[in-house]
Structure P
Amino acid sequence: MDGTTWAVGGFGFWDFVLLLLIAGVCGAVGQAITGVSRGGCVVSIALGFIGALVGMWLARMLGLPELLTISIRGTRFPILWSIIGSALFVAVISLITRSRR
């Protein structure tokens, strides 16, 4: 079985890997903006996806357009809103879980 032919609903293995890579970079940039770095690659990927959800929700609530999106076989990933959303999410989480000295 060739890795390039594996697909679920037309979304191939390498498309999924590329989407994870993009989400990881967006999550890492969001963490760098806030100055808080917790976890590794998996956390950055999760933050990228959570940031995309938070960012797009915020954009829709404010009536703002999707900016800087990447389309992978019809699946659009909002780069800018993912970075903004992950930075906001990390900032809120760090305020909630901040250790008291």
Structure Q
Amino acid sequence: MSSQSDAPPARVRSERLVARVDTEQKRLFQHAANLQGRTLSDFLIASAQEAAQRTIDRQAMVLDALDSAAFVAGLLDPPPVNDRLRESFRRHARLSRRAERG
């Protein structure tokens, strides 16, 4: 049996977002909110949060079979260090020291 204490604590909403929409957009949003039994604000917040999370989740690296094979081959048998790579390391070290000094 569940009690009130089992419920997650309510989140304090202290930030405000403001957006201007046209009449058709507001009608569309309100209709969708009504269909879900939510207030317009709750619907918009939930929808924006879901869209933001999907966008972030899509940033995961996705490789097709050919790219995946090339990636693994590079890890298992990396090319030899060359002058260009050595210079990149030296440049990085110089820039890092300069940044540390301010």
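Values quoted throughout were computed directly from the atomic coordinates according to the rules given, and no laboratory measurement underlies them. These numbers were taken from a predicted model, which means no experiment stands behind them. Cβ atoms are built from the backbone, for glycine too; each structure is taken alone.
A value of 0.25 for FRET efficiency 1/(1 + (r/R0)^6) of positions 30 and 62 (r between Cβ atoms, R0 = 30 Å, to 0.05), calculated from one of P, Q, originates in structure Q. Once mean count of other Cβ atoms within 10 Å over residues 14-21 is computed for every structure in P, Q, the highest value turns out to be that of P. With mean projected area of the Cα convex hull in nm² computed over the structures P, Q, the top value is the one for Q, the highest of the group.
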